[in-house]
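Structures incoming, each one as structure tokens.
Please treat every number below as a calculation from the coordinates, not as lab data. Source: prediction; values computed, not measured. Cβ atoms are built from the backbone, for glycine too; each structure is taken alone.
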Structure P
Amino acid sequence: MLNVIIVDDEPLALDVLETYIAQMPELNLVQRCTNALEANEALKNHVVDLIFLDIQMPQLTGIDFVKALTRPPMIVFTTAYPNYAIQGFDLNALDYLLKPISLERFMKAVNKAMDQAELQKRENNTANLEGMEFFFVKADKKLVKVNFDDIIYIEGLKDYVIIRLNQGRVITLQTMKSLEEKLPFGRFKRIHRSYIVAMDKITAIEGNMVEVIEKDKPKLLPIGKNYRDELLVLIDKNRL
């Protein structure tokens, strides 16, 4: 869940954003602000992940406010003036919403924020695991050590995951998402809601299938349509 503040000097604009946020279970509205000074106080008093920020405001514009922040959270600018778009993106804004803001366009911005937060979480996790080549999972009433290099792929099965290794397998009670978050970013890729594959164990890609070698035999794993584009981006980085 992302903690959000909304900043706008127009009460109606705040009402619209608050209504949209109430429909998004992944968002938690921590404060409404009518100017940049109130927003600055909100950042001091709350952990804020995302700001929906109007640009044209009295005293201090949204753009000047972001420039004054040393470590700004994710920013989505909201404005009735399209000519500010370039300035907004120069400040690494996540998105730029033109008023009147539709629910569909708002949802698209939220999805961007969720993807960015997930990416940052995985990158932080990778940094914390730097130098570690293994992790532990609970299996068979004990903590079992799993080396990253030994993993071929991971298969989800209801509330369990099966970690397929060069030698044998490990079955543990947890979700695919929780295990995915523990894996080094870039070395493993979710290719299907039920499969995570070790990138260095992929021997071929054909159509919507990934080939790995398991027990000295080719094994085909499906590529889900929601994961295909991200997988191909990683593959292209190592393509001649």
Structure Q
Amino acid sequence: MGKALHRYDMIADGDRILVGFSGGKDSLALMWILNERRSRIPINYELFPVHIDPGFEKSFSKSLQGYCNKIGFPLRVERTDYGVLAHSSLNRENPCFLCSRLRRKRLFEIADELGCSKLALGHNKDDIIETLFLNMCYAGETSTMLPRMTFFKDRFTLIRPLAFVDEDIIKRFAKEQRFPGFVNPCPSAGVSKRQEIKAMLKGLYRTNKKIKGNLFRAMSHVKTEYLLK
């Protein structure tokens, strides 16, 4: 994570950073490491973890908030109906796309309210590779998530400190730290297009252990002269 923070100049002294907190292993690991490193680096920054509850029954937001308070992370929970709306007959878009867009919009609004100029999300190396294939297969474009992006005329900066970290490493770290597991109540959990892409890539990785690294490097080694125009 330190390599990504350094390469993309993600955090500066005095930053107020809103941390998007889903409750999954990635966001827990992100918050834990960002908080831990403050004690050993000469940069001062503040962290504001925020969880957007999408409004499904059997929500785990209270349990998540209780756990975070116990370990010293004062979690703010925003209860919404974004997930319910995204899966209703009123929505003609992909439910995951709409829910994600609404949650991201609300995070930016809260960041503005809290005076945070940066928003940290827990996407990892696997997420970035999967997004590349999702966009190629279902959007007809070659693009993915960036480790650092600016929005609204540079008013906000979105950062992904785990951009260089493999999902398997995060899983091992979560197990070592004994992070709790929360059951995702979303009806699309485990059956989304992203899960299909993830399964396809895992099968590919099993054939050659170098493939994942090559795919990740390929995104910053693009020969545009050999692409269609």
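Here are a few things to note about the model shown:
- Among P, Q, which structure scores highest (criterion: distance in nm of label points 7 Å out along Cα→Cβ at positions 104 and 216): P
- Relative contact order in percent (Cα under 8 Å, 6 or more apart) - structure with the largest value, from P, Q: Q
- Origin of the derived value 2.3 (distance in nm of label points 7 Å out along Cα→Cβ at positions 48 and 80; candidates P, Q): P
- Answer label among P, Q for the case where helix-only ellipticity at 222 nm (-39500 (n - 2.57) for each DSSP H run of 4 or more, over all residues; to 500), calculated from the coordinates, equals -13500: Q
- Among P, Q, structure where distance in nm of label points 7 Å out along Cα→Cβ at positions 72 and 200 as derived comes to 3.9: P
- Here Cα Rg over 2.2 N^0.38 Å, for residues 96-191 alone was derived from just one of the structures P, Q, and that gives 1.39; the source is P.
- Structure with the greatest value (metric Cα Rg over 2.2 N^0.38 Å, set P, Q): P
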